[in-house]
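Some structures to go through are shown next.
Each value in this text was obtained by applying a stated rule to the coordinates, not by laboratory testing. Small disclaimer: the values here were computed from a predicted structure and weren't measured. Cβ atoms are built from the backbone, for glycine too; each structure is taken alone.
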Structure P
Amino acid sequence: MQGINWGGLKTLYVKEVRRFFKVQTQTIWAPAVTTLLFLIIFTVALGRQGKVVLGVPFADFIAPGLIVMAMMQNAFANSSFSLLVGKIQGTIVDYLMPPLSTGELIAGLVGAAVTRAFLVGAAVWLAMALFPGVHVPLRHPLAAMWFALMGALLLSFLGLLTSIWAEKFDHAAAVTNFVVAPLSLLSGTFYSVEQLSPLFRAISHANPFFYVISGFRYGFLKAADSPLLVGATGLAVLNLVLWAVCYALLRSGWKIKN
């Protein structure tokens, strides 16, 4: 592909990856431990007496959702940090001055966030595979990879939008606490939406996180409580829309150059 500054794009991507990898205990391994604690707590609280959901033991049901939930949360945390800390510390010029186009800037920042998401996912998957009583065999790799990628991109774009809009860390924390966390926890990670009343089932189907988690779960269980084709297509379209919004805002310089 001509016209792309591959050297600059690679430099930005490597810089962003090295930033979070220098503190990998906090950015990669700590989420794995936290997610494993979620698994233990909910299995002990709700998974006793042989509870079965979608035809599998409760621990096997919630494990895939916990993996992709950790991936999405860390994708958001990574992409919402760089531009925001640059604005706060006055180093935003380091992102604006290099000869990188708007698309290359987005690709570098989002690419690093997706990389962190997949590293966290691999760490959580490994921890769960070694945990007694939990089975996480990958039965449909293509479905798992697609929905993991769509979920990571979704939260990466959302994090980038947050870093463009936010003026202090409190703003980013507000999005995390009042948008990302509720959508994650109410997305069917710990329950099947088929158990809900028609009203709350309809609300769940309006939550894009639900399609990510249900589709990713299908990759492990070959069972889902959402229409896979609708979820796969809808998430791709939503990510294209979010990319376009990020591109337009960065190109205009809103809250960055102005």
Structure Q
Amino acid sequence: MGRLDGKVIVVTAAAQGIGRAAAIAFAKEGAEVIATDINESNLRELEGNAGIQIRLLDVTNKGQIEELAKEVKKIDVLCNIAGFVHHGTILDCDEKDWDFTMNVNVRSMYLMIKAFLPKMLEQKSGNIINMSSVASSIKGVVNRCVYSTSKAAVIGLTKSVAADFIAHGIRCNCVCPGTVDTPSLRERIQASPNPEQAMKGFLARQKTGRFATAEEVAHLFVYLASDESAYVTGNPCIIDGGWSM
């Protein structure tokens, strides 16, 4: 018996990093996973995993989201992981950077929840897990202005949905990681003027002396997706190796 037997879970940003680790972990626990992403080549690497079916999806495209919602007849868990990390202070953030970040990190979750929540209300049960961050309303982080603003908004969105629909059998939580060793992090480090120094800088702020792995964060997603967390809702769930202490 798996911890998620019989559950249908929709996951965004499943092609790599935390989304990929969560999709695989969900399937290993018996869930039927609909793994979505805009990156087709990386997404196809999941096809060989039992319990996972893939769908191309641009989470900023309302039409694509609504089409997927029509196709999915039953949903137990909606897992919103898609996001973008902008580097810089408010002075480094152009309007296009602000708009793009808010569109990917916040509006996408609004669109996904609005499309799938009615199905959950019909079922009188449902579970939404959003990806936030410790870099948000939890902790001020250097050079993460618009990113932190967007992730603080995700916490607010999560609490609002949880409060509005708790009496209808709907739960909503968000996961707030610290620094996680993902392809996205590695790409940002390599894109810096001095990658070696950038790596040292990232590691220096880790109180455990290391990054989290995507698999460690996926364990938290599994818990929140399972009935083990049935009494947990409206919470920003921190997994950051003590960074926010």
Structure R
Amino acid sequence: MTTQPAPAIQVCGLQKSYKELRVLRGVDLEVARGSIFALLGSNGAGKTTAVRILSTLLRADAGTVRVNGFDVATQAADVRESISLTGQFAAVDEILTGRENLVLVARLRHLKNPGEIADDLLERFSLTDAGGRRAATYSGGMRRRLDIAMSLIGDPPVIFLDEPTTGLDPQARIEVWQAVRELADRGTTVLLTTQYLDEAEQLADRIAILHEGRIVVNGTLAELRKLLPPATVEYVEKQPTLEDVFLALVGTKG
């Protein structure tokens, strides 16, 4: 009999307030290893606060959180060794070339053969031809892909992507989506926060909607679609989109 591996991320009863403002009001979720999990929510829903707690940057008021088997409150150093966090804006040094950015991070992590690591990641993210150019010359999508590549140095098993395609044009978003898919294909667990419903539809194995500090629904896209009435047939069959589900649960003012 085979046993299921423990989830990469386990959150139970997570709460966080800022004075009188209750941002998280008892969040529960699990993320399977090697999967892409999308956390959806409007501005102010608490997505970034949740990620900051999961990545040990912020302390929770109540609840338990385990990442890669480690408790974020009592084993923060082990959690940090297991994760990488990519924020809403690319954190690359635009004065350096793409390759120099990667080499720098590898050296900061005290890894052997930083040049080989950089070259491997440039190839993996289709940036080899641009590796010798300054990052300032990169398009938005290239810069974001470089940022994600930098976050993978050291092979963290869990990566947090906090609204990774904010401000990108459609082509750049597609480039980033492909990079995220490849992460999961290689076994990396990805927790993705986003306001873009089509992004969650395209990428996520499971989707949770965070509204007013609570998870109001958590499931696969197919399961979420079943929350709405069956598709109506007029001239063509119209399947409910994730946007339909989101607005039905949260409301248009969310």
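Some notes on this structure:
- Which entry (P, Q, R) yields the derived value 0.7 for distance in nm of label points 7 Å out along Cα→Cβ at positions 77 and 229: Q
- Source structure (of P, Q, R) for helix-only ellipticity at 222 nm (-39500 (n - 2.57) for each DSSP H run of 4 or more, over all residues; to 500), computed value -10000: R
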